[in-house]
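Please go over the structures that come below.
Each reported figure results from applying straightforward, stated rules to the coordinates on display, with no laboratory input. Predicted model only: the values in this text are computed from it and were never measured. Cβ atoms are built from the backbone, for glycine too; each structure is taken alone.
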Structure 1
Amino acid sequence: MIIMIIIIIIIIIIIIIIIIIIIIIIIIIIMMIIIIMMMMIIIIIIIIIITIIIIIIIIIIITTIITTIIIIIIIIIIIIIIIIIIIIIIIIIIIIIIIGLFSAYDRNYIRNE
């Protein structure tokens with residue numbers, strides 16, 4: 001009878017140890033899965049942040065290129081307008097000089113006659 005009780009106790013202890021080992025293994029597996037998921041989430045967040053930074057840099061480069069092109073075009077237009085104004089002023093001065101010469105020539109011509 002005592003031997004039976006001892007055998008039953010040993011069997012119960014073995015079953016309890018096996019259950020504890022199984023529970024520990026399950027907990028370790030769950031922890032590993034959680035750690036892997038966390039790592040994946042961190043990697044995904046890092047990738048998203050890097051792509052956002054790259055997109056922002058590309059947008060900044062494109063806008064600076066566009067603004068410099070616009071500024072260059074505006075400067076060229078202003079230079080062209082200034083050149084046109086200078087040419088018009090020179091033409092007006094030349095016309096005034098020619099008219100003045102002709103009128104002076106006409107006066108001299110009339111005086112001589």
Structure 2
Amino acid sequence: MKFEEVATEVMKKAGFKLRDWEFSDQTYPHSSSSVLGLLWHKNDDQLSFNINFDAEAGKLLSKREILAITHKIFDPLGWITPTLLIPQLILKELWKEKLNWDAPVPKEVEKKF
């Protein structure tokens with residue numbers, strides 16, 4: 001019996017339904033796939049984040065923009081939580097200043113971000 005069949009049967013008995021299989025075999029046609037919301041590079045067995053910041057040139061940075069950019073990152077395992085702490089602290093400062101959602105942030109805050 002193949003590993004897939006045995007694993008599927010064992011998990012089924014425990015009440016779990018296995019849906020898809022991914023292999024790190026070099027002959028497998030896809031070099032990367034999505035696992036837990038992260039990108040798995042099978043050839044070198046590494047996980048990476050798929051982060052896309054489509055910042056518009058000339059667009060003013062506001063509290064709304066900082067919050068939107070920060071929350072575009074999906075990090076289910078909390079690996080980049082320390083990095084995401086910086087924008088959260090910036091937002092905390094801006095809340096204390098009672099800055100409007102769409103008002104441009106001060107230049108020193110923009111540099112920090």
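Observations
- Structure responsible for 4.8, with distance in nm of label points 7 Å out along Cα→Cβ at positions 64 and 96 calculated and labels 1, 2 on offer: 1
- Comparison of 1, 2 by distance in nm of label points 7 Å out along Cα→Cβ at positions 48 and 72 - largest value held by: 1
- Which of 1, 2 yields -10500 [helix-only ellipticity at 222 nm (-39500 (n - 2.57) for each DSSP H run of 4 or more, over all residues; to 500), calculated]: 2
- Structures 1, 2, by Rg/Rh (Cα atoms, Kirkwood Rh): label with the highest value: 1
- Looking across 1, 2, the calculation of FRET efficiency 1/(1 + (r/R0)^6) of positions 16 and 40 (r between Cβ atoms, R0 = 35 Å, to 0.05) that yields 0.45 traces back to 1.
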